[in-house]
Structure 1
Amino acid sequence: MKILFLCTANSCRSILCEAVFNHLAADGMKAYSAGSQPKGEVHPLSLKTLEKAGISTSGLFSKSSDAHMSLAPDFVITVCDKAAGEACPVFFGPATKAHWGLADPSLYHGTQEEIEAAFEVTLEQIRTRIQAFLALPLSQLSAEQLKAELALIGTL
């Protein structure tokens with residue numbers, strides 16, 4: 001099973017999702033990430049937050065969704081923040097799609113400690129959602145049930 005996490009910059013949220021999913025998932029499951037307007041580099045606090053949590057950062061890099069043209073993912077999950085008026089990327093291929101909006105921690109203003117805390121909160125929210133996803137009985141759910149469950153996970 002392949003899952004693609006999409007956001008705008010592919011610097012924080014989708015990168016964190018990719019790393020956490022690959023850390024928690026069983027063999028045969030793999031996550032990828034991309035952005036509609038990639039920054040070209042992973043935010044340093046994304047890497048620091050992952051390392052602090054004991055999650056590998058090996059192979060993570062900021063890339064465009066064009067990098068996955070031949071991926072054919074089973075799931076595509078957008079993690080942009082529609083509530084903040086952020087335009088979410090669109091994936092036109094056949095896949096089960098969901099939206100798990102997350103505020104961009106790199107836009108948080110405050111002390112260095114507060115900004116780092118924002119990244120840690122985002123990481124924990126992602127971990128909660130991915131654990132819920134991995135607990136789903138995927139083979140037992142109809143397409144409609146699966147979409148409903150994925151939408152519910154996006155509210156956690």
Structure 2
Amino acid sequence: MKKIKSKKKTHPFWSFFWLTFLVVSLWYAWHSFYAPSNDITWKDNLESAQKLAYNSDKNIMVLFTTEWCSPCRIMKREVFADNEVTKAMDAKVVSLEINIDDPNSETLVKQYNIGATPITIFIDPEGKVIDYAVGKVGKTKFLEMLLNI
């Protein structure tokens with residue numbers, strides 16, 4: 001004799017709960033990794049940044065980042081996409097973005113003892129550290145650092 005299994009209906013609360021959980025999770029993933037384009041010209045190697053810094057009498061801002069770094073993406077969205085920040089950066093620094101996962105950047109990562117991301121370092125054209133910040137930096141703090149170099 002066969003036993004007949006009865007299908008239990010789930011309570012509407014659980015359907016709502018899981019749908020809400022899915023929507024919030026997708027929004028958070030998008031929020032964490034979305035980084036809008038900006039007008040900052042990022043150099044990708046120290047030599048070209050140093051040449052430009054010497055020629056334009058500016059210092060260098062180095063952003064150590066990775067592809068998977070969520071705080072880096074948030075910083076790019078909340079700080080570097082801002083027009084006030086873009087203008088201040090253009091006037092004061094040469095921007096250099098270093099992906100610490102890139103084997104070509106291993107020397108620079110060791111030189112500045114980078115172990116996490118994001119790390120923002122302001123250096124002079126010779127490579128001497130002027131100021132630095134570990135972790136995600138907000139717009140106000142970043143502008144303060146930028147204007148004090």
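Side notes on the structure shown:
- Per FRET efficiency 1/(1 + (r/R0)^6) of positions 41 and 137 (r between Cβ atoms, R0 = 30 Å, to 0.05), the highest-valued of structures 1, 2: 2
- Label whose coordinates, when P(r) over Cα pairs in 10 Å bins from 0, in percent, for residues 9-72 alone is calculated, return 16, 28, 21, 15, 10, 7, 3, 0 (choices 1, 2): 2
- Distance in nm of label points 7 Å out along Cα→Cβ at positions 17 and 65 - structure with the largest value, from 1, 2: 2
- Computing Rg and Dmax of the Cα atoms in Å, for residues 57-112 alone across structures 1, 2 gives 13.8, 43 for structure 1.
- Read-out P(r) over Cα pairs in 10 Å bins from 0, in percent, computed value 11, 44, 36, 8, 0, structure in 1, 2: 1
FYI, it's all coordinate maths here, none of it is from the lab. Bear in mind the structure is a predicted one, so any value in this text is a computation, not a measurement. Cβ atoms are built from the backbone, for glycine too; each structure is taken alone.
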